[in-house]
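Asks: Next up: the structures, one after another.
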Structure 1
């Protein structure tokens, strides 16, 4: 009945040690043997993905940058990559600066781990930690004139107020909320070209593979998974997901307890 499995990475397939559980890894291999298409849908860039996963990882396709790009993981061919035009990039950067919101402007795919950043808050430890992790790939923004086409913006705040502000100010773009993979507390609000998200990219990929959405199973854990969980034929979340997701989808075990293996037992066996 099901032909594809779509799985989020951080907080879902990855455990708290940023590793894939032994049973889940074996399950990925078994799904491949049964010709079930294995798709990872992550907010990570390609570079960041490969920080935790190697080139021999047993999947078929990778949706990355929260839907900004899709790659055939076996051939390494990038099937699609979205980006904001330079005039939009400069407009968004200027508006975020007026609002005094800390932000990053990510380069176009495949270099979306490289970015300019601008900081305003006196205290934003998550933003600082991320910049420290990517200190070799980040540059403080000194002039809007250096900005060109970009894959996305990431605005980071320690408080929830940013959600309404970003949503109201940039309604003409795709706004995706995510919980921080760094401290698991701060709010990340990401700005993409209109209609870009994990769900729209999954639709594109499934259409290309001639797989009906009713033939897919989804597994996620966070706000940026909602778009694909809303369209997969059967949708699950791990038990460590936010409350709002628990009210919508079937709950399975925690990310530390091999959740992929658990749902495969229930769905495919």
Structure 2
């Protein structure tokens, strides 16, 4: 698919993300009235997760009725165009619930070759990250690039913890084994924003496990186009179950550190 099409998709996704993000931000300021749980007692969903997803799907269907759509909250559509949108209406729902300014609206368009166009909009920070395959990555219209750090001891590394208590214990047990060998650890709570922060150089690396396609559909392309190396933490392909994104010069060092830090 052409760069022109990818650019068109980014423009559409940016317009939609800005519109629905503004509604969600205003709603959060007014206060939430419907908060429930999904997979575990800590896996939250609010009325704005559902409302935002419905609004995004309606807008995409109106503009591109033949595209497929996969939404985190269960909404979607089976199309015939060869383009599939992965929608995370509010990535970082716990942050949204607590009124922390680190949640996003994430839209990623894929074709048969993978990620094609990406938009991650953080309404509280007024930051819009975009990328097209082969066209670079941008923050609010300015080109961005990942860091070129070469020494793992100087790396600020982000991660995340799964909603399952059993998985969290395994993930948390790595940290004491890693912390002495790097600069520090951060845990933000929004996979799409974590990937964007690596892309713009606010982190040197990010890894996480037990994610879903909509968590990564946009952020991975933004990170790739900024110059990041991306793969699984065990050396294979990108998987929602085990992703690592970092400066190319420390990628294998971080893989090795994670491997050595397993129980």
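None of the figures in this text is laboratory data; all of them are computed from the coordinates on show. Note that this is a predicted model, so its numbers are computed, not measured. Cβ atoms are built from the backbone, for glycine too; each structure is taken alone.
Asks: Of structures 1, 2, which gives 0.05 when FRET efficiency 1/(1 + (r/R0)^6) of positions 35 and 123 (r between Cβ atoms, R0 = 30 Å, to 0.05) is computed from the coordinates?
Replies: Going label by label, the one that fits is 1.
Asks: On distance in nm of label points 7 Å out along Cα→Cβ at positions 59 and 83, which of the structures labelled 1, 2 is highest?
Replies: 1
Asks: When FRET efficiency 1/(1 + (r/R0)^6) of positions 115 and 187 (r between Cβ atoms, R0 = 30 Å, to 0.05) is compared over structures 1, 2, which one is greatest?
Replies: Top value of FRET efficiency 1/(1 + (r/R0)^6) of positions 115 and 187 (r between Cβ atoms, R0 = 30 Å, to 0.05), among 1, 2, belongs to structure 1.
Asks: I've got another one for you. Ranked on volume of the Cα convex hull per residue in Å³, for residues 99-154 alone, which label among 1, 2 comes first with the largest value?
Replies: When volume of the Cα convex hull per residue in Å³, for residues 99-154 alone is computed for each of 1, 2, structure 2 gives the biggest number.
Asks: Any idea which of 1, 2 comes out highest on mean count of other Cβ atoms within 10 Å over residues 27-34?
Replies: Between 1, 2, the highest calculated value is found for 1.
Asks: So helix-only ellipticity at 222 nm (-39500 (n - 2.57) for each DSSP H run of 4 or more, over all residues; to 500), computed for just one structure, reads -11000; which one of 1, 2 is that?
Replies: 2
Asks: Let me ask another. Out of 1, 2, choose the structure whose coordinates give mean count of other Cβ atoms within 10 Å over residues 203-210 equal to 24.1 when calculated.
Replies: Traced to structure 2.
Asks: Identify which of structures 1, 2 gives the largest calculated value of relative contact order in percent (Cα under 8 Å, 6 or more apart).
Replies: 1
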